[in-house]
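Read-outs throughout are calculated quantities, based only on the coordinates presented, and are distinct from any laboratory measurement. Fair warning: this is a prediction, and the values are worked out from it, not measured in the lab. Cβ atoms are built from the backbone, for glycine too; each structure is taken alone.
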Structure 1
Amino acid sequence: MPVVEAGLSSAYGAAAAWRRAWYARDPSRRRRLTRPVISIGNLRIGGTGKTPIVDYIARLLLKRGERPAVLTRGYGRRVVRDGVMVVSDGTAVLADLDLAGDEPLMLARALPGVPVLVSADRYLSGRIAERRLGATVHLLDDGFQHLQLARDVDLLLVAEEDLQDRPLPAGRLRERLSAAAVADAALVTAGYDTAADRIARGCGIARVFRVTRSIGAPRRLSPPRDTVVVPPASRVFVVAGIARPERFEADVAGAGWDITGMMQFRDHHPFDARDVARIATEARAKGSAIVLTTEKDAVRLSACDLGGVEPADVFRVWLLERLALARSAIRNPQSAMER
């Protein structure tokens, strides 16, 4: 590793640690919403499955009679306006791709009944969600480094490769690995529980849940976006414009489909007519029966989703207990301080 890059990485990690410590020294520096906040985040730049986990938890809370609101920054928007963009009010989708960004629009379409708000100021988004849209709990998407907003539950997605990684620019971590220890629970993509436990211990996190991956039925890109049957061993052409396309490719192969070819684009790539023509030409040339892409890419132009969190029952009980404690602390801040 070049000396200059290593030095910059050390400086970046130190700056991130100083910033976190500055907020920790005085909790009043963080703004607090009236309703509880559940943060879902990570240490690594790029795709780690945060948005599908937000989807999963939103559905869990909806089933319990909650009115969750998703507060997200909306990275990759083509049109950025001042204030808050309400992508969905829980009843209807109100913004297009340019104003919303691909991930918020994906969530808005997938989660009827859940308001989705986009803004760099997540506190302002939360106030609007509470006052106008009836939110009873907030889901802070990609929130681990958003220290300006107080949270009641901090969930951190971590992976094996995080344990040996370094802060930017020498590595892909936004903070030192030691920052993970402040999380309330680790969500680890792993094939078995002992692996998840080992990774969480390496991050200094005592509570761990395992994230599972599953393949959803492919759906058409155009409305009504109904599912289509793709028999095993079908010849498929794969298109991915996400941070870790190799995961999607592995999931498609694991489902038993025959991958004839793959076309990769950078994360959040703004597809246009030329891209579509290239994809169609290449897929035909490979003799593919169908083109498969990701849910997020489908929003910008669905086959692969994170399945959930295991053990599901334990995670649900734990999360709801944390939510109840947060509400008690909000109602009785003095007793919470005494505890």
Structure 2
Amino acid sequence: MLVLNYPLSLHEEFLGEMAYHKAIELMENTIVKASADRGWVWGLEHPLVYTSGLKTEKDHILDPNIEIVAARRGGSVTLHNPGQLVVYFVLPLAAILGGLERFVRVLEATIAELLLGYGVPVEFIPKASGVFTPRGKIAFIGLGLKKGFIYHGIAINICNRLEDYRAIHSCGLVLPVVNMAAFVAETPTTRKIFEDFALALRRRFFPLKPAEFRDYYHGCGSDWQRALILGGVFFHERRFWEAHEVWELAWHDLPPGELRVFLQGLIQLAMACYKIFSAPNTSGAVSLLHKAIEKLEKTSPGHWLQNADMVLDFARSARTELGRGRSVQIFPPTLLWQKRIFASGTARATGG
């Protein structure tokens, strides 16, 4: 699925260290002069600051002595500190296909692909925004709306002081937090991560042509674990054609066996979703769903997916609804991989 309803002129800039209130002033002053055909993306770091979103509750704050700045964004209390990349946006809501909820999925996928390229194992948790790893949460999302523009943004832990989180339940979750330094031998700078993020976001705002996409991701085929996860990232983002392509690259390199059959089932499920949601073709979607269900039922999908039953239930339900001449009203569930998928790591950077 496309991300933009229409083309945007995009301004990207890394600002270095900036006080939190100065960043808020920058966004609000930009909104005053903003137009519907322009967007802004800034990368920066903040000195230590705790901020509370619109869903902050009293029990999310563990240390009553910390100073907390109220923020007009979604989510609960969180923090920013040196060594964490913060990315702020001013983007016209009308330009985002699917609105704010879809843009959250886009941001999650952009961050996940970036981290995966550095060898960080990534996953999602249903009904919890942001990006997670098997060791804890690593990236955070909190967006707001003002005068028809999306603002505020994301934060990615790179090499920041994790002890500062002890004062809060970040985002209201009782979960550990982690940073990139826990996974990589050499920690990249916040500027480098911002540059990588901006490029990954551009590939979504201004999509690669099919041949360019295949060339860029051709290296995925030799690492089936990484290909499974990356395809799942695209699937989560509702970019079903891209999920199909990445999984097919891995499928071609797999020897005969149950994993190859399972992966072919996912490939057919992704293409069925593409024909349901992106390029309507009911008969083609029904045929692909039938083949996908057949392959997933004859393998042991629970070996790779925690929520295999949910995935199969969606496929069966979609086949039934389409067979009755109805439209499919819900998107497929996020693919929740079993922990063994992450066992071998994800060592290579994305692309060729």
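Output the label of whichever structure in 1, 2 has the greatest value of distance in nm of label points 7 Å out along Cα→Cβ at positions 18 and 194. Could you put the intermediate results ahead of the total?
Details: 1: 4.4; 2: 0.8.
Ranking 1, 2 on distance in nm of label points 7 Å out along Cα→Cβ at positions 18 and 194, first place is 1.
Out of 1, 2, which structure matches 0.15 when FRET efficiency 1/(1 + (r/R0)^6) of positions 138 and 274 (r between Cβ atoms, R0 = 30 Å, to 0.05) is calculated?
Working: 1: 0.15; 2: 0.55.
It must be structure 1, since only it matches.
Looking at mean count of other Cβ atoms within 10 Å over residues 130-137, point out which structure of 1, 2 has the largest value. Provide the component values of the computation, followed by the final result.
Details: 1: 17.4; 2: 20.2.
The maximum falls on structure 2.
Just checking, which of 1, 2 has the largest value of distance in nm of label points 7 Å out along Cα→Cβ at positions 98 and 330?
Working: 1: 3.6; 2: 1.7.
Largest value of distance in nm of label points 7 Å out along Cα→Cβ at positions 98 and 330: 1.
Matching task: 1.9 is the computed value of distance in nm of label points 7 Å out along Cα→Cβ at positions 42 and 210. Pick the structure from 1, 2. Numbers along the way, then the final one.
On the way: 1: 1.9; 2: 4.2.
Comparing all candidates, it corresponds to 1.
Work out the source of 3.6 here, i.e. which of 1, 2 gives that when distance in nm of label points 7 Å out along Cα→Cβ at positions 58 and 82 is computed.
Among 1, 2, the structure yielding 3.6 for distance in nm of label points 7 Å out along Cα→Cβ at positions 58 and 82 is 2.
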